[in-house]
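Q: Some structures are shown below for you to check.
Computed from the coordinates by the stated procedures, all read-outs in this text should not be read as laboratory data. Please read all numbers here as calculations on a predicted model, not as lab measurements.
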Structure 1
Amino acid sequence: MLRRRLLLTLGSLVLLLLAVAISAVVLLQGVLDDLTHVRTEALVAVDRVSELGNEIAITQTELYRIQAGSQHHLNGLLDAAEAMQGQVDYLNGAYQVKLSESSAAFQDLRSQMPLFFAQVGTLATSQDRQASQRANEAALVSAIRMNQDIVQIGQSVRQHAQDEQGALVRRLRVVVLGLAIAFLLLINISIVLLLRAAAMVLRPVDRLVEASRALAREQFDYRVHLEHQDEFAELANAYNSLAQQLQQNEQRRLEMLGQVALTLNHELNNAMTIIELQLELLQRTTRGDVKQERYLRQIRESLERMQHTVEALKRVRRIVLTDYVEGVKMLDLERSTQEEMPQEKGSEH
């Protein structure tokens with residue numbers, strides 16, 4: 001049925017639109033979530049590396065002060081060393097540095113941490129001035145080396161974050177391009193499906209409209225044939241039944257009119273034969289009388305016109321009425337005896 005086919009066509013289109021829209025939302029949301037996650041993670045890692053660099057710089061400052069003798073207590077140095085250990089532990093756990101150019105520096109930083117703490121511990125516990133001085137110098141060397149490592153790690157972390165963001169941006173471009181192509185294809189498919197759905201309705205409607213026009217022109221032999229068995233096919237069958245019934249009624253009327261014409265022809269022929277005989281007799285008796293001959297000629301012309309009218313009734317092909325007087329119709333013999341014009345004839349579809 002037409003309703004089912006329209007529902008399948010339009011329903012498929014709606015489901016396709018929903019599927020593409022949901023896929024687009026999921027893909028875009030996934031890329032945006034990854035981009036936000038990478039950006040947040042990168043910012044945190046960069047901040048942690050910066051904080052670690054600051055703590056190393058503080059330890060260097062404290063060691064220089066101790067070496068210069070301007071500071072004797074080690075509280076600031078120990079606090080900075082403890083903060084350094086916390087930052088290293090966070091980077092090792094929360095943000096794994098996997099780049100080859102930074103992994104060596106990170107591993108060197110981790111290997112320097114125990115030595116640095118051992119040197120700071122020696123500096124804090126040793127009573128020997130020279131041993132303390134050697135531990136201070138060794139701790140300064142370790143701090144400088146760790147500072148160099150942290151600079152390289154910071155550059156690697158920033159580059160790694162930029163690479164990840166660039167990859168996600170490229171992925172976003174690919175997703176957007178793919179969605180644009182998908183939507184273009186979807187628009188074309190939608191146009192094709194909508195045109196097909198419109199053709200399901202407009203094509204049979206056009207044929208039924210043409211059939212109604214043919215029926216208005218009294219072309220009762222016009223028939224409508226549709227390919228699909230649906231609601232329009234039921235309307236076409238109803239029209240064909242109506243046209244067939246009207247054609248049969250018209251045929252019966254023509255047959256009855258032909259029988260009337262035969263009856264009239266028979267009766268008029270008998271009457272006209274008698275009238276002709278009487279006219280022959282009158283013509284013999286009125287020979288030379290111009291006035292009487294004119295009357296007799298007019299009577300013969302009237303009889304010929306009557307005979308022509310009866311003959312025309314037998315040749316009627318269709319019934320065409322015309323106005324005799326206002327409100328009264330009469331048979332138009334001239335048009336009724338003519339065949340239909342080619343442009344008026346209906347053709348089967």
Structure 2
Amino acid sequence: MIREADLRELVEFDGRSHPVLSLYLNVDSRDRTVEKYKLALRRLFDNLSDFDALDRKRIEQYFDLEYDRQARGVVCFSCQSEGFWRAYPLHVSVEDAIISDRRPLLRRLVELIDTYGYLGVVAVDKQGARFFSFHLGVLEEATGTIGEDVKRHKQGGWAASRYQRHEDEAAMGNLRAVAELTEQYTRQYHWRRLVLAGTDSNVATFQEMLPTALQGLVVGSTPLELTASIQDVRERAESVALSAHHDHNRQLAASLIVTAEKGGAAVLGLAPTLDALQSGRVHQLLFSENYQIDNEQVRRCTECDYLSADNGSACAICGGATEPLPDAVNTLARRAITQDAQVVVLSADNPLAEHGYDIGAYLRY
């Protein structure tokens with residue numbers, strides 16, 4: 001399981017003269033048999049021209065002897081020359097990717113955490129609720145609560161009306177209690193997104209009872225019985241979260257364009273984004289998932305690590321020599337994370353790309 005501390009460790013690791021081999025592999029048994037994903041792994045290695053043979057050996061050893069075949073995706077980082085090895089079986093799908101560079105490939109991992117990390121599900125009806133906490137597809141906690149029994153009274157008359165008012169008040173009381181528990185569990189499990197489940201009327205009533213801050217975490221809802229299986233809950237919640245993630249990111253990119261064009265706290269394009277990142281002003285870094293920067297477009301100072309988008313052979317800060325930066329997108333994402341900026345990886349069909357940009361940023365100031 002990957003936590004913030006794990007991500008921070010990966011961000012800070014630098015193989016320097018020894019490259020880090022980063023691997024993302026789809027091992028979902030619904031798509032691939034063991035033979036098929038091992039064939040995919042061999043093809044990834046065959047298409048990679050420069051890597052340490054010790055790292056390949058370590059990865060192959062992991063899949064042959066250590067991996068328990070229970071995950072849907074596996075992420076590995078290996079730098080055997082520096083004694084560094086991390087492997088993360090994930091219960092969410094990943095796309096195949098491999099790269100050898102001085103630092104781990106993190107932008108794909110950040111996207112997975114942003115989509116499927118710290119996800120809370122609250123299934124409600126008028127008598128109680130079930131709470132589920134998922135992180136990257138793994139159920140961390142499930143609990144339930146039952147309030148006062150609520151029944152619909154079918155007989156007419158004054159007594160029936162009074163009885164029904166009591167039952168309606170009981171139902172509202174139950175939902176209010178669930179709202180209080182939702183606030184408690186959100187703090188406890190650090191939920192970043194909430195999916196509500198139940199009938200449309202129950203969900204709508206319940207959502208209005210949530211504090212404003214929690215309402216802002218709700219990414220969608222789904223019909224669901226309180227007796228639903230955990231697998232059904234997970235699949236429905238992940239489907240809602242994935243769709244909401246895509247829609248949210250498209251809106252975020254569209255608003256970025258408008259903000260930048262109006263002269264607000266936002267920039268578009270590589271050079272302005274790189275300048276903002278170097279000065280620590282980036283609040284959210286956005287780029288397309290297939291965005292590639294040519295090695296010569298960004299150069300790194302060998303003395304102070306300053307990045308520039310010009311072709312100068314000398315660093316503008318310290319005068320040191322510069323060198324082309326391979327996989328510059330990954331470096332930009334890593335630096336944004338170290339500055340506590342959010343990294344948003346956009347799908348290929350995003351408004352930034354449609355407007356001729358593949359990268360931009362919201363600024364702190």
Structure 3
Amino acid sequence: MDTARLFLLHAHLVAGIGPVFLSKLATVVQNDFAQCYQWSASDFIARVGCSPIQASALVVGLQDRSVLMRELAFFQAHKVEWCTWLDPIYPEMLRSLYAPPPVLMWHGDFAGCIGKPAVALVGARKASSYIQDVVQHLVPSLVAAGVVVVSGGARGADTFSHQATLRAGGKTIAVLGSGLQHVYPRENARLFDEIVASGGVLLSSFPYTMAACPGNFPARNRIVAGLASMTVVLQAARKSGALITAQCALDAGRDVGAVPGSLFDPLSEGCHALIAQGAAIISSAEDIFAACGWIALQEGFVQQSISDSAVRDPLVDACREPKHFDELRLLFPDLLESILQERLFELQLAQVVEQDFMGRFVAV
């Protein structure tokens with residue numbers, strides 16, 4: 001098995017080693033990770049700029065091969081599939097994020113869901129019956145158009161979204177805030193089995209045996225938003241995980257929509273705040289299609305292409321030589337970071353610009 005892939009999995013299993021560190025390391029070694037097994041803590045500190053605690057933890061962790069072997073044994077015993085950002089199957093939607101998750105693990109038809117248009121539906125765990133009606137109103141049209149529904153597998157709005165997708169005969173991705181051994185919440189275990197059986201995906205970025213904990217959910221939310229072209233907040237209080245997911249979508253330059261609710265419902269305050277800040281008002285699937293620039297057809301789904309003028313876009317010209325995102329920010333100081341991210345994402349969808357293995361943007 002490829003050493004670079006195994007290194008990413010191995011390092012990913014070391015506590016305190018996350019995507020930001022591994023992204024920096026990948027740039028330094030240009031994905032030639034084999035040499036890192038020979039590095040000392042001072043090497044990691046000097047070359048990557050990490051803390052002494054982080055460097056020492058990684059050196060000690062890499063010396064223990066049993067952790068890696070145990071994880072691989074879990075994968076084989078429980079038929080878990082996995083990939084790293086080095087693999088072709090790794091979703092481009094995630095690869096375009098800053099410091100994407102280095103390893104993904106799943107049950108289900110990953111290849112059959114990734115690469116298709118996707119919308120994230122998220123909301124309150126104590127979602128009302130109103131949201132059940134909203135989901136039942138939105139999801140069948142999304143499924144009919146070939147859209148994959150992404151959500152976090154949580155109680156309430158997430159569960160409603162997954163269930164409605166299954167009823168409509170569609171595919172859905174449930175992103176866990178735990179490892180695949182400890183699905184959370186436990187009462188959704190049967191739902192997760194149904195998602196996999198129907199051709200959907202149960203996805204995690206956490207080690208196989210990791211239990212759910214509060215610190216995991218922001219990373220989970222980032223993946224939910226990162227897999228989708230648009231995140232729709234169905235119902236949310238002023239402070240909620242759903243709003244964190246919406247912020248993740250905005251940080252990635254993706255569209256955000258919100259479903260309006262009662263003026264007197266505290267669980268609608270978050271949605272109304274998003275709308276006041278410019279989020280699209282979602283009252284139908286057509287609102288989602290319009291916001292994303294999509295055209296739904298009876299026989300499926302097509303994405304509106306960017307006009308040929310995109311090829312003459314100054315941003316494309318700047319990418320004739322590979323550029324990191326920070327370099328492009330310096331070249332285009334008048335563009336807000338979120339706008340620049342959105343433009344780069346659009347150009348990637350139009351296959352005018354792509355990212356190389358170092359995360360640099362390159363004109364095709």
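Q: Once percent of Cα pairs over 38 Å apart is calculated for all of 1, 2, 3, which comes out largest?
A: With respect to percent of Cα pairs over 38 Å apart, the highest-scoring structure among 1, 2, 3 is 1.
Q: Next up: Of structures 1, 2, 3, which gives 16.1, 53 when Rg and Dmax of the Cα atoms in Å, for residues 135-182 alone is computed from the coordinates?
A: 2
Q: Further question: Of structures 1, 2, 3, which gives 4.9 when mean projected area of the Cα convex hull in nm², for residues 199-254 alone is computed from the coordinates?
A: Corresponding structure: 3.
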